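In structure tokens below, several structures.
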Structure P
Amino acid sequence: MKPIKEYSTICNAPQLFFWGGYDAAVKYDCSCSAIVTSAGLVFVDPLPLAPEALKSLLAEASMPPIAITLTSGNHQRWSVELAEQFSLPIYAPVGAGEEIIASHFYESGDNVMGLHSIALPGFGPGETAFCDEERGILILGDALINAGEEGLLVLPKKYCTDHRLAMKSLSKLKEVAPSILVTAHGLPIVGNVAERLANACTLSQ
């Protein structure tokens, strides 16, 4: 994937950054985020960002980068190159797979650099959501996809490792009432998030 030239800040969350683009390898729009937590700037499932854009993001973040976190074993993406550039640790979920490159592995419920982790078994290997409860931010990997006019969709059955378990694990998200939802595919959602999330989880059952 070619470096992405621009990033955006997300409405009502100036310390939450987002960028994305079309990835010919997976034939779908991919996206990622970076968030300033109490620990510092954390990249989540990073995609390649052009040097000038990355420089601008780091300046705007006002806190230094401290880590990279992955939501699943499918999201190695640009993490290794970024980690080498800034000497950052990579945190991957337990169950991400033997091929994943990471310096640390976290378990469900762990606090990962200021983000609460929620395992979503049944989707991709080690699929995990991250929650910043204080600011109402929920960051997902592949479990849910913002498909634009089609709405917020659950990952298709053919991509799940265990579809029945995946649908069951979505019930965990009903306990979260975010005001901002960021996914690894599609634009962030900032309106009626809790309702849309609850509807997607309910329709999947």
Structure Q
Amino acid sequence: MTRNDVGDNRADAYLRITISRGAGGIGLDPALCLTPTVVIMAKPLSPPAPEQYRTGVSLIVARTRRNLPSALSPQIKATNFLNNILAKREAIAAGAFDSILLNWESHLTECTVSNLFFVQAGRLCTPAIECGLLDGITRDIVLTLARKSQIPVDEGYFGVEAIHQADECFLTNTSMEVMPVTMVDGNPVGKGTPGRLTQQLHRLFIANRARFIEP
């Protein structure tokens, strides 16, 4: 961060670490490249606008389906984002914040760069890892905080109707933490405002953030 001169007092910045197979011969065999190349990019951390947390964001359900896990594991965080890019283009065309991707069985998975949560009858629901999604760090923290707060949690297989019938909805990832969703496919989620449980979990996340940061 010092070399890039970014961050709040050079202490708070966004880092992206990319590892490639390195320089070597052309071909599919990784053994053609003897030494991996590591690239670290640093840029100022720019959190979402406060207005988005106050009013929530809108989503659509994308026509693009999530990659089949047996063909490309979602646990591999690679630079091949074509699947996500196609879904993001759908969201941009619809004027939405992001897209929800369904899997090969029409179950909810995640959004293009975030994990998906929703609330039904006081229960916190999120698609199971087996649906074909990346097990995000922030997702895991939110689940841990919810269970410690004795909030009922369901990790399972859900169809589109679960989102359309949800009382609340939110997204999680490292940069936006807990982002309220108040509209899906042009229809309001619950009362169309950030929900009580969503706000409670965001407060818990902020209060406990330092506990989950490695020294």
Structure R
Amino acid sequence: MFYLVLYFKDTIWLNNIYWSLSIEVGYYFFLGIVFSLATQKFLFRLLVYISFLLIYLLKGYFSSVHLFFFWSFYFLPGIIYVLWINQKISDKEFLITACISVIVNFLTYDAIDVFIQVIVLLLIHYFPYYSNKYLNFFGEISYSLYLTHVFTGVTVANILVKYTTYWYEKFFLVVFSTVICVVSAYFYYLWVEKPALRYSKKLKL
């Protein structure tokens, strides 16, 4: 409910650090409604595409970039890729919708955003089974790292930076703060995220 704050005029965050979570909330809510339609016949998928367009057009009314409306088209290439790779849509439909979404994304967001988007999808497609123990480790703790880094490493850096003068002291502080971030995230992953995932799988609808 706290993420509804930006849907109202003249409201502010209690803590705006986690602004991207409001985009995730909107994305999952929207996807929960339309994704089953996207796996049906083309007519239903056309409704999904139109709904993406309508949501995208609403970004002018909800002017905040911290809402799903602004980023809706940014999610579309990944969604249609999943549909295509699982043979839910044809090659032709995938190419057309992918090109349209990339063009809209290029006109709406930064070219670097679109470049990253395309590169990530290409890596997923051509290297689906690549594995690396270090990348796997950071992949596992990434969400915990996202949730905790501000209150751990960033806080340590903000407190200690006033005691640094030379470049090597600042460099050491960055390294030290990064280590604090990673270690804290690892324990948060072990003690909070992992048990929460385990308990959530026991929930019955």
Seminar exercise, completed: The highest value of Cα Rg over 2.2 N^0.38 Å among the shown structures P, Q, R is in R
For this session: For the read-out distance in nm of label points 7 Å out along Cα→Cβ at positions 16 and 64, a value of 1.0 was computed from one structure; give its label from P, Q, R.
Result: R
Exercise. Hey, log10 I(q)/I(0) by the Debye sum over Cα atoms at q = 0.19, 0.21, 0.26 Å⁻¹, for residues 32-87 alone derived from one of P, Q, R reads -0.62, -0.76, -1.15; which structure?
Worked result: P
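Quick note: the coordinates plus some simple rules give every number you see, no bench work behind them. Computed from a prediction, not measured in an experiment: that's the story for all the values here. Cβ atoms are built from the backbone, for glycine too; each structure is taken alone.
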